[in-house]
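Peer 1: Below: a set of structures, written as structure tokens.
Since every read-out is calculated from the coordinates, none of them should be taken as a lab result. Keep in mind that what you see is a predicted model, and the values were worked out from it rather than measured. Cβ atoms are built from the backbone, for glycine too; each structure is taken alone.
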Structure P
Amino acid sequence: MIFTGCAPAESGGGAVAPVSTHLSASQKAAIGKKIWQNESGGKVAGLTAWNAGEEFPSLGIGHFIWYPAGFNGRFAESWPSFVAFAKQRGTNPPPIASAPAAPWNSRKEFQAAFNSPQLTGLRSWLAGNIEVQTDFIIARSRAALPKILAAAPPSERARIEANYRKVSTSSQGTYALIDYVNFKGDGTQVSERYNGQGWGLLQVLGGMKDVPAGPAAASEFAASAKRVLSRRISNAPPARAEAKWLPGWHNRCDTYARPL
């Protein structure tokens, strides 16, 4: 079990060429299952969580962040976007899912309401809609490449795009690209940096060594991700005590080097 408990652009002189987007139903199911396992051990109870040391709940297989009213954190909030995506797909989220902000003001308040009809019903709906959550995570990942190329220094764009494509040529690499954006973001948001250094997909691809496409690229992606996350820990404010998460984060990155 790997349970972390966590927490249009151009390249060079031309438009970004499309990356293959075909995934079989079984591949998508495997990716969704892995992400759920990564975030909460594949448990239904983990579909609604509020981790110790965080200021917000994390919901669904991807632990989508949902901020309470009045809180403006440094991490990109993803729950409202997921709910909008789910509605577009024709699902019918329970009313609580569409609240303007997370209706709990603290972890203690959330835990006291854990077995309430609202949260029980939300977990039940999430457990019955794994596919739409997986599709949302995949869509976010595919939207990341143009964003990171737009944010990257012009001299680095061709190499970053090449690394993305090398990683995407294997099944584990495809999973890695999908999971990492959900896990730590695309790396373009300035607020998601410590001492000016980010930890998202942009930084991982930019930090990769030159290796061949395929499984070797997936393994190097995993190694680069571990280096980037270790750097994040070194730069993190001491009050956040993020070192406790590093073993789980590294274990998660190790899955990127293994066959899907």
Structure Q
Amino acid sequence: MNEIENKTEKIKLYSSKAIGGATFLGGPLAAGYMIGENFKALDKPNEGKNALIIGILSTIILFTGMFMIPENIIDKIPRQLIPITYTGIIWGIVEWKQGDILKLHKENGNSFFSGWRAAGIGFISLLILLIGIFGYVFLGTDNEIYDKYDTELSVFSKNEEETLVFYDHINTESDDSLIKELETNTIPKWKENIEIINKTNNFENLPSELLQQNKILLKYAELRLESFELFKKAIEEDTDKYTQQLNRIHKEIDEQLAKLN
């Protein structure tokens, strides 16, 4: 009877605890490999192959799904929730498929692979995932949204450059010329810049870092528009009573520019 019960005496297996720990670190890929190795050790090569394939497919589906969720939603999900969830699911699968064998293996005092070995597998799986994510982000189609955003921002920058020459003209041009410049070029282009930022904010799946940058750029553009409209008012009224207000606006402009650097 003992010989029948202790049929795993001469083999090593990965425990449920080891598989769970490696899964939390390295995802379903690590789980698929370790569950597969257990099946192979139990002379079930087909189940072992299937476990690895399922681990790979589950990893692809999981992380593809995560990339498809808008960042403003994914950022609200607690950081540990996703790995805890898939680790719990895989723990249940291990118990379902191999739980009885692993329990008997332990009761018979047979050998398990060390936790360090399992952790190493989890770490290797994590590295594979990071390489895949790096390739997806920097070589995949996500670059399209950055290209689209950069195209709009190039117009913003061009408008900025063409309007800031107004400061060079203050002491060289007539009041009529300055007012005309403000009305036909400077003020309209800063209104256009505000529209550009609002337009890019509506881009689907715009990364969170660009949304944060837009928040600063929008405030910056609004301050520029306010300052140039105040310049126009001061020139038309031929007064310097707005000097203090302009100084305050330009101080706020400098603060916004500092946030962008």
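Peer 1: Ranked on Rg/Rh (Cα atoms, Kirkwood Rh), which label among P, Q comes first with the largest value?
Peer 2: Structure Q comes out on top.
Peer 1: Let me ask another. If FRET efficiency 1/(1 + (r/R0)^6) of positions 120 and 160 (r between Cβ atoms, R0 = 41 Å, to 0.05) comes out at 0.40 when worked out from the coordinates, which of P, Q was used?
Peer 2: Traced to structure P.
Peer 1: If FRET efficiency 1/(1 + (r/R0)^6) of positions 40 and 192 (r between Cβ atoms, R0 = 25 Å, to 0.05) computes to 0.70, which of P, Q did it come from?
Peer 2: P
Peer 1: Another question, if that's okay. Out of P, Q, which one gives -14500 for helix-only ellipticity at 222 nm (-39500 (n - 2.57) for each DSSP H run of 4 or more, over all residues; to 500) as computed from the coordinates?
Peer 2: The value was obtained from structure P.
Peer 1: Here distance in nm of label points 7 Å out along Cα→Cβ at positions 88 and 144 was calculated and came to 1.9; which of the structures P, Q was it taken from?
Peer 2: Structure of origin is P.
Peer 1: If FRET efficiency 1/(1 + (r/R0)^6) of positions 176 and 248 (r between Cβ atoms, R0 = 25 Å, to 0.05) is calculated from each of P, Q, which structure is the one that comes out at 0.35?
Peer 2: This figure was derived from Q.
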